[in-house]
Each structure stands twice: as structure tokens, then as C-alpha cells.
1. Out of I, II, which one gives 16.9 for mean count of other Cβ atoms within 10 Å over residues 60-67 as computed from the coordinates?
2. Here FRET efficiency 1/(1 + (r/R0)^6) of positions 68 and 92 (r between Cβ atoms, R0 = 30 Å, to 0.05) has been calculated and equals 0.60, so which of I, II was it run on?
3. Using helix-only ellipticity at 222 nm (-39500 (n - 2.57) for each DSSP H run of 4 or more, over all residues; to 500) as the calculated read-out, with -12500 as its value, let me know the right label among I, II.
4. Work out the source of 14.5 here, i.e. which of I, II gives that when Kirkwood radius over Cα pairs in Å is computed.
5. Match the computed value 24 of relative contact order in percent (Cα under 8 Å, 6 or more apart) to one of the structures I, II, and report its label.
Structure I
Amino acid sequence: MNDKSKIIDNLLLELKRGTLVLSVLLNVDNPTYGYSLVQSLQEKGIEVEQNTLYPLLRRLEKQELLSSNWDTEGSRPRKYYIISSLGTEVLNELIIQWQKNQFVIDTMIQKGGQH
């Protein structure tokens, strides 16, 4: 892999990390367990590894953006996550900021920022 490819790969990884929280919060409006969230995100084009997602879910829960509960009635216990009221408030602010940033970037691209 040449230097340009390495640079692009690293920048795309940073961009992906920056959007993962928003992607997760947008997809936990109903109780969801980790593995099904991985599958749901992948179906929507967001590639995420379980070893990336689970620490993120724990961090979001610690920040009280998600709440969780265990379902022990099935064959395997599963921890289900759902967005909290604080999480919804934060998500709404993130969406506003995302839309503002998207507008600014789109405007710059249209004005010749793409070479």
C-alpha cells in the first residue's frame, strides 16, 4: 500500500469513528442487543466490529445516553440497550450539528473545494 492509500485509509477510519456514536444512537430507539445492532448497522452500510461496539455501548450507558436491562428468559442471557431521554436530547443536538456541518461541507464542495 502506498503512502496516499495509507493516508486515505487512516482518514476514513477517523471519519468512521466520528460518526459511530451518531449511528448507534440512531439505531437504539427500540431495545436492541449488541449483536443485532452490529447486524443492523452493517445492513445499513456501517461496518463495525463487536470489539469496537461493546465498549462504545458501555461508555454510552455510563454517560447515561443509553439504558439497559438483561433478558435472561431465552436460551442465552442478552443485554438490551435503548436510548434514554438524555440520549434523545443529545442525539437531537448531534443531528442539528451534523446537518449544519453537512450543509457547510456540501457548500464548499459545490464551490470548487473538490480538485
Structure II
Amino acid sequence: MTLSDQQFEFLKDACLLITFAVNKGWKVTGGELHRPTEMQELYLQQDKTTVSHSLHQDRLAIDLNFFHPKKGLTYKKEDLQELGDFWESLSPENSWGGNWTTFLDTPHFERKKQ
């Protein structure tokens, strides 16, 4: 599978996630999809990431902002768990940063590169 095929499958799942969230009453805004190498290096120096290469650089990861209808913008794992579980149910290649054990990143949704 080519990188563009993987990106296509990733974005199809991202559309399903956003639709799922909107149907549940959430407002969703976009965060970071593509990240240049220079930005990744800067994030690494600032301890905002723990990896030297991010799937954002391959356009296989996206950060989304979720606004709860009553609470407003939230990054709390317990608020977003249903959305993260839905994301991971779409494909075994999908991973949600809210389920990571070493670095919690609840706005982050990615697809493993093949």
C-alpha cells in the first residue's frame, strides 16, 4: 500500500470520527495535520514530544479540538474516551493518544504507517 493510499484511508476514518462526534453533539475544529521536520525537532527540544519522527510528518496523524455541548473545549480523557474508542474501532491500524500509557495526548488520532 502506498503512502497516498494510507493517507486516503486515514482521512476517510477521520471523516467518520468527525461525523460520529458531531452526531453526538460535539463541535470539532482542526488542529495539526501536517508537521514539518523543523517543527518536530523544535517540539522534541521543548519536550512537547518524545519521538524524533511523528506520523504528522507523513500526514497520518491529526490533532482535533473537541467542544462538549455543555462543558466547552476539553482535553480530558474521560470526556473523549468514547471518541477515542470509536476511532480505534474503525481499523486495527488506528491509535488514539488518549489510550497511550507513556505520553497522554488526547487530541491526537493516528494511523500506523505500513
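1. On the way: I: 16.9; II: 20.0.
Label of the source structure: I.
2. On the way: I: 0.90; II: 0.60.
It traces back to II.
3. Working: I: -21000; II: -12500.
Computing helix-only ellipticity at 222 nm (-39500 (n - 2.57) for each DSSP H run of 4 or more, over all residues; to 500) on every structure in I, II gives -12500 only for II.
4. On the way: I: 16.0; II: 14.5.
Derived from the structure labelled II.
5. On the way: I: 24; II: 27.
It was calculated from structure I.
The numbers here are math on the coordinates, done by the rules we state, and not lab data. Computed from a prediction, not measured in an experiment: that's the story for all the values here. Cβ atoms are built from the backbone, for glycine too; each structure is taken alone.
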